[in-house]
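Once you scroll down, you'll see the structures, which are given as structure tokens.
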Structure 1
Amino acid sequence: MTTFVLASQSPARLGVLRNAGVEPVVRVSNVDEDAVAAALPAGTTPENVVIELARAKARDIAVAIADQGRALAEAGRALPGEFTDSVVVGCDSMLLVGGQLQGKPLTPEVARARWAEMAGRSADLLTGHSVLRLRDGEILSEAADCSTTTVHFAKPEPEELDAYIATGEPLQVAGSFTLDGMGGWFVERIEGDPSSVIGIGLPLVRRLLAQVGVGATQLWSDPAH
């Protein structure tokens, strides 16, 4: 059975996969997202920015698995069975507002400024996905793409925004909002894939998995799911 390796510490992405029948192995990448973005050529499209960030995360974990395999081989041991045949999936989400990509605000001040800009407006949530197929720790094939979902935001009252920012939730999420958490109170509607807004787009991942020779249903932990 092919093992699904999620290159992310996001509880939201993990929740989407579990609800969809997949129990992934979680490995957290150590990619410097700002450095990766800064190294991209001038004029790189927003879609390609998030794809390259997702690819960097997936490759970071793939390289770590390969390094583990080599170390074990030198010791006369093999990789754990879960990594004999695996797919590593990396994702990165950013909100495109007024032609500018926005990641995690990290501070209340930045979150407040971003909400002042996007309240009562619509913006595109871009999520880059990278899928690497590994066999015994070596990359066999790769597929990557970006999903775009338009989010229509409500206009929170000042006291509502104060309360939301005080929860800390918007500080660590792309675009300063969530769809599946408390931020959902302030999203009027979306156009596109809701799972992509949460962090990992199931329809797109299914297509990317097919490109590397893996069927999505093969990854279900419960065949009867």
Structure 2
Amino acid sequence: MSEPNPIIVALDVPRLDDAVALARDLQGHVGWFKVGLELFAAHGPEAVTAIRPFGPIFLDVKLHDIPTTVERAAERLAGLDVGLLTVHASGGPTMVAAAVTGLGDAGRVLAVTVLTSTSDAELAAMGMDAAATQVPRMARLAVDAGAPGLVCAPRDVAAVRAEVGPDVLLVTPGVRPAGGDDEDHARAATPAEALAAGADLLVIGRPITRADDPVAAADAIAASY
């Protein structure tokens, strides 16, 4: 299922003109553009419509609310022509199913299993099992509820792929070039490692967007796997 260019560049910047400039420069060098909470909170739907001319949009707002609210929100977001939309699997199967219904044929719902920033110690503090157990469990719950895709840390991909099979789209944040800083991702991996484990799409932000030459950085990452 892997796409020709699996890189989703995370446009995690506060200013829309900066995001547009990055998207314009990176058009054709990456496969997708991620509009996340920071950019969406600052500029709303305009952030999506401004970036969309440069490539398909991954709207990463991680919906998590009662099913009716999530369904209605997904219906509104469907009108923005987003290709991928995230929800939290921890919202439960009814909520995930509601998001799928709301988004309809406009795109694919991705259920976030466990945030890549969450360590096993933090999961234990919340009364949850370690990631090795919790992530595949949440993956199965979401897929059974109708989610066509999942978000999981790269080091969890192999276990998730074994749990849900080959047809589910797996998107992995926490991807860092070899020798890079893991920053706030507890279970990071290199692009080659993530793809070898079974990932389809790789979310990469700061190693590209904060590079002196973002285009060269994206091309170097693409050449590394």
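Details
- Relative contact order in percent (Cα under 8 Å, 6 or more apart) from the coordinates reads 19; which among 1, 2: 2
- log10 I(q)/I(0) by the Debye sum over Cα atoms at q = 0.12, 0.16 Å⁻¹ derived as -0.66, -1.07 - corresponding label from 1, 2: 1
- Highest-scoring label, criterion being percent of Cα pairs over 16 Å apart, for residues 15-86 alone, among 1, 2: 1
- Winner on distance in nm of label points 7 Å out along Cα→Cβ at positions 31 and 167 once structures 1, 2 are ranked, highest first: 1
- When Kirkwood radius over Cα pairs in Å, for residues 119-214 alone is computed across structures 1, 2, the figure 15.0 traces back to 1.
- Which of 1, 2 leads on mean count of other Cβ atoms within 10 Å over residues 151-158, largest value: 2
Values quoted throughout were computed directly from the atomic coordinates according to the rules given, and no laboratory measurement underlies them. Source: prediction; values computed, not measured. Cβ atoms are built from the backbone, for glycine too; each structure is taken alone.
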